[in-house]
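Each in structure tokens, the structures are laid out below.
Laboratory data are not the source of any read-out in this text; all were calculated from the coordinates shown. From a predicted model like this one, the values you see are computed outputs, not experimental measurements. Cβ atoms are built from the backbone, for glycine too; each structure is taken alone.
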Structure 1
Amino acid sequence: MNRLPTLFVPHGAPTFALDPGAAGAVMQQTAAALPRPRAIVIVSPHWDTEVASVGSAKTPATIHDFYGFPQALYALDYPATGSRDASHEVIAAIAKAGLPVVEVASQGLDHGAWIPLRLMFPKAEVPVIPLSVQSHLGVPGAYALGRALAPLVDQGFLVIGSGNLTHNLGDYRIARQNGGRVPAYVHDFPDWLAQKIMQHDVSALLDYRHQAPEAARAHPSDEHLQPLYVALGAAGDTPRIERLHKGISDYVLAMDTYAFHPLH
């Protein structure tokens, strides 16, 4: 079996589903080039729980967890299937790493999950296992969760973290009022992350809040960044890194896409 990379992909604003642009094209091309996974583990910041929670629904529902957007978005559906057996493998891997974990039989797919999946796997032919973030544990907790998932990569699982490398909706409103000027940190912060990722400088990445330029402005809360750390951790030690796309949407959302290729 060809080993799959782990991926970090953007989900942008909900309108990304209707206008995926360059970032969406890269995501589609990346998925099309992959060997078919046994199952997809998708981590979205919009499912945030006290302990790691693994969805095991037979047919996870498409959740339209947003309001005030074009009506066409609410008509979109992603006919995903789940796999109870694959969900139990995910639960077992997390438990084996010593992390608390629970099963949630009824969990659907929030927009952070179904929007990228609908772009990347439009036929919904691969079982999907949603996995929550635990935002209160910060990026160290997300990285530890990713490390727990690393053995699954050897078993044909595709681990996808979905988020954005910058996410400040207050600045979106300001930028919109000021003629669409992109704040400098929307370039600088992702470039700092890219440098540290390419250097495999995990200690700096885990301490990004103190070391990265305007980190607190890039992420007033960092749940949208944590899926990056899950994907990175799941790739094991010193993976081969590809920064597949660099771009900006809606003035303040960095749309970077990464593939982490395990080397072991």
Structure 2
Amino acid sequence: MIEEARARARAGLFRYLVLSALFLGVGSITIVFLAILSKLDAPTIGGAIASKETLHAIKLTAVTTTITTAIAVLFGIPAAYALSRYRFPLHSLVDTIIDLPIVLPPLVGGIALLVFFTTPPGRWIEQHIVPFIYTTRGIVLAQLVPAGSFGVRVLKAAFDSVHPRMEQVARTLGCNERQAFMRVVLPQARNGLVAGAVMTWARAAGEFGPILMFCGASRYKTDVLPISIFLNMSIGNVPMALSLTMILIALAAGALLTFKRLGGRGYLW
């Protein structure tokens, strides 16, 4: 009886410590966000949302991030499937290179793009195909560097959740490799893939460093929401910057809720 009581006490203490750490973390994040709300009121937020500058920033963010996500998913699905199912020479190196833009400081991506477009291939692209540096279309490229890698990682997790045995059974029943992928793997991984696309969109919407370095910060040209926040803070327009920050937080929260609702809890890392 004494040993059982001690065991229950130890279990209760462990549970208390774990839950305390959880609620301390949640409380800290909540307090930070509430501090932003405390500096705003409904007329301020309403006026900021209705302003021409905000509407332009929201529209530009929505358009560029949607294009970025479409490209990331288009190339990310086959890349993620290859990493999930095949073992080839230098597999670990390729997997690591894919992850580099995720773990490196975001500014590095913007600097790398700038440097690339000073090389002969980059200059040829700028002169003969389409210019990217300090342009609106360059925003997509700047978003794609980190968001594309993030997308491959999340999409790979979706494919990892589908047991290879299902494909093997499909092939024994007469499907070739492509048919097994289309008829078995994609339907099974559908929710995870959609969740991955949602999180890729959210990641692209929050990019700041690569866009600032590669495209600059110009009003009504490259001012996606993070850039618009930066511009307003730089001139002391704090209420506008905080209002735009709340819009970004709302977008991120919506994306996370959608991600979790689609069953993507285990797909981030």
query = Here distance in nm of label points 7 Å out along Cα→Cβ at positions 129 and 201 has been calculated and equals 2.7, so which of 1, 2 was it run on?
reply = 2
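Determine which structure produced the value 27, 15, 7 for semi-axes √(5λ) of the Cα gyration tensor in Å, for residues 41-96 alone, calculated from the coordinates; the candidates are 1, 2. Before the final figure, lay out each step's value.
Numbers: 1: 27, 15, 7; 2: 43, 12, 8.
Label of the originating structure: 1.
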query = distance in nm of label points 7 Å out along Cα→Cβ at positions 49 and 105 computed as 3.6: which structure among 1, 2?
reply = 2
remark   = With FRET efficiency 1/(1 + (r/R0)^6) of positions 17 and 65 (r between Cβ atoms, R0 = 30 Å, to 0.05) computed for every candidate in 1, 2, 0.15 is reproduced by structure 2
query = 28 is what came out when relative contact order in percent (Cα under 8 Å, 6 or more apart) was calculated for one structure; which of 1, 2 is it?
reply = 2
ask   = Computing helix-only ellipticity at 222 nm (-39500 (n - 2.57) for each DSSP H run of 4 or more, over all residues; to 500) gives -26000 for which of 1, 2?
value = 2
remark   = One of 1, 2 was used to calculate log10 I(q)/I(0) by the Debye sum over Cα atoms at q = 0.23 Å⁻¹, for residues 81-160 alone, yielding -1.31; that structure is 1
ask   = Given a computed value of 26, 22, 17 for semi-axes √(5λ) of the Cα gyration tensor in Å, which structure among 1, 2 does it belong to?
value = 1
inquiry  = Given a value of 11.8 for mean count of other Cβ atoms within 10 Å over residues 33-40, calculated from one of 1, 2, which structure does it belong to?
reply    = 2
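For distance in nm of label points 7 Å out along Cα→Cβ at positions 9 and 57, which of the structures 1, 2 scores highest?
2
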inquiry  = Using FRET efficiency 1/(1 + (r/R0)^6) of positions 89 and 249 (r between Cβ atoms, R0 = 41 Å, to 0.05) for the comparison, can you identify which of 1, 2 gives the largest number?
reply    = 1
